[in-house]
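Below you'll find a set of structures to go through.
Read-outs throughout are calculated quantities, based only on the coordinates presented, and are distinct from any laboratory measurement. Not measured: the values here are computed from a predicted model.
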Structure P
């Protein structure tokens, strides 16, 4: 047998060539995208396909949204141990959102979020009749508000964010409101585990407008019986007291020293018994303009999750889930009972079209309605 004579130099050259051939260069390795968007079928409403959009960042923070009602279905955020959990109430199928008892889970409420007294208002000398779908009043846009319509959707992912743009044209006369209103809502997630919601609208006739998102938060991700142990801070020295039908009386009162005082963080359940029916009130933020500023912080001690809320709006409706009654269930089959979730809804004041001393909510042709609200999720 012929002996193969290789010197040390030749062996080193051969080994180096083999290694280079087997291992790709570092710059050739595929990189993971910072943000991603997945689309999944979520059923049909009539002939309209409903799609679930899943927006995620590289750390696993995820927001799921459907184009029915522009509703947030889930928000996955980490607890103090890094365990992900869904921190909003929602349904795992379209049938939950279509049922009559759906309490506006995660939706965009409009054309006028919150209540308008006696289901009517007068504008430029004309009286407009609305649907009385909440006792004598209209609530969240009427019988078929923005929560019950199919929105057009367009997704976009980049190195710095992932976003979903939803648009809807509300025709003149819809639910009794004047003007063709073109509405746009953009949901964007960022690297700091924040969900930003940008709103924009225009009209061809003067009309009231008050858009908000109606997400129900539970930062324990359902691992506690209710949200009464959540600690809430609101940057609000004043609020608008309400009558028996939850319409503002027109007065503005101080929150200081009473059950409405959340200027320092306190458990939601601490003074709840002193508030008839529970919290469902408009808190006036300590701000003069429409700058983006801190409106609230929410902390859940057992999970260590914390949420910061910033908004350009003048007020926040704090609702403690008083009308949840156990007839609905979540994705785990668990009953959604009273105080199982809470809402922090950025808004203008309720019933503003009927109360001249409240901030203006009338959008006119040639003007553009804008609003930005951010929910940022942290741990401590």
Structure Q
């Protein structure tokens, strides 16, 4: 089969790989009909060498397709079924899964419990499971994980694999009070959906922060007020000015460790000095009002030596974070997609291509060119 593989920092390629086979009675094999590039894939694209990637690893954790084969213990699926596959691999019955903490599944947990559930196409720190940017995909724990679709379900159902449940959990964790104000740092795919979901769930105002004109325009179109951080000296002061001097009720960091939001960071990169990778988190924590909540859904994978614990204690800040527990939210989100898509998820997909377009789409997504927000590939 053809698949997108990691070759090294900022190098991906499409090449022939062995077809997947059933390895456990709880496996299924699907023929992938659509797969997407996630912002988290860019962490691997840029930093894979330090995140447990090996040359030849198949990328991708957002996939949907048609079931072609199932193991003996998979009773809920049959060949021909259309499914979308959650990015985290969970069994549905262990201690953590019983508590709907599917991203912490103990059955697929890694490094003797020092990491959470296995992930598709996301480093050997999380199981080294081949990803979904391929013509075929082996799906472990298929007795629980795959989300069955109807043939009439829209293309946006692909986003149930990651973007939609990730954003929904971010908004849930943000604990926005009735008629409250939310600030979203980072207007990539997840950030855009945080905007629409927060407004759908009753927020009176959402302020989106980014620097890419097309992303700012999309968030404004979705109903947010926007701030271009590249045009202000201190974005946290701007946020406070927009919120009566207090800060927002809730803030979501949808950026993570690839933040580039400070002039100092850019200068350090120019001087070949390690920049601050926690800019967005610092700004999120500084933008929330006393007694407010910060929800972190952007990926972090390093120690933070200058964590402002004193300020958080003084301001009585609530802080929640973590990978999305996809199956906890998927049924509700699928119902919304089938009932008019009030979240406007379908508007998120801006680019289409084939697997062979993967190298150029990765580069385009990383450089934020051509108005790209979400790219979907059809193998």
Structure R
């Protein structure tokens, strides 16, 4: 069966480059980020370039689709390193002139001042870690910037880059619906065409996990979190920024093309400490994972590379695709799994208003995305 237009858009390689270093560790963060007194920029540039070359040798020529510099804090990278990695990707893969090239940045004055260098290097989209628009909550979240710097960075990004986005964290302790509505509407007035809006979750091994155990603060209740989520959907829809994924909102055509490769279960290569990939080779699809600790990655790089069976791919595709409004192809799932999704489960979930089925695709409703784990459990039992 020919690929649908949605699946065709997922064709092409997405390249993720992980810069693992931060100036400080935020208490909510469970990403692979590390604080070091000094970083040898030449050593790291050469190591990242070497892994790009090794990956290209492993999978051969591809049509590139996007590059994403994540972290950590990749805006701490010298623009020269970013330029060298983009040039390498263009050499090894067919990278079109309109490829989406995103870099995550923090809105401190020093990093925002490097925007001109990143734009010259080839970055055409930035994603700014704003996280909150009041100084009290920025301090609570462990952020190094203030609201003035956040607004300045957003304004500079709008002038320097064709596209930009920024992140906010909501469902913070003590946050009321009225306060979040005011903050969100201000964010929308600052945004161009994309916002990432994440509920605060207490992740294992983070500073906030310890703080909650010590009774230093109490997370918001599940009911309040659900109310804030619903309020977020309503406001963003009214303002022309509907959700296209659980936490991501965009004007039509402004979705993150790189992240859509993940959610549409396309091919992506992970470069750098802790980076993961899904590589398509002649003998199958492989899941790759790199060592997380920077020093070990420099010495050994890849921790594992495992072939994925068809059913394993089907489950991963379903888990990723049901995060999207567009959902997943039932035919694609069946071709990978070898059997269709259970009709009884689909009927039951549809009857409860958690799923929709249309044109051979299955998708979660807004309510279904709130209960995504339960929906997946029912479909895969």
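Tabulated values for the structure
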| quantity | calculated |
| --- | --- |
| When mean projected area of the Cα convex hull in nm², for residues 96-159 alone is computed for each of P, Q, R, the largest belongs to | P |
| If helix-only ellipticity at 222 nm (-39500 (n - 2.57) for each DSSP H run of 4 or more, over all residues; to 500) is computed and equals -7500, the structure in P, Q, R | Q |
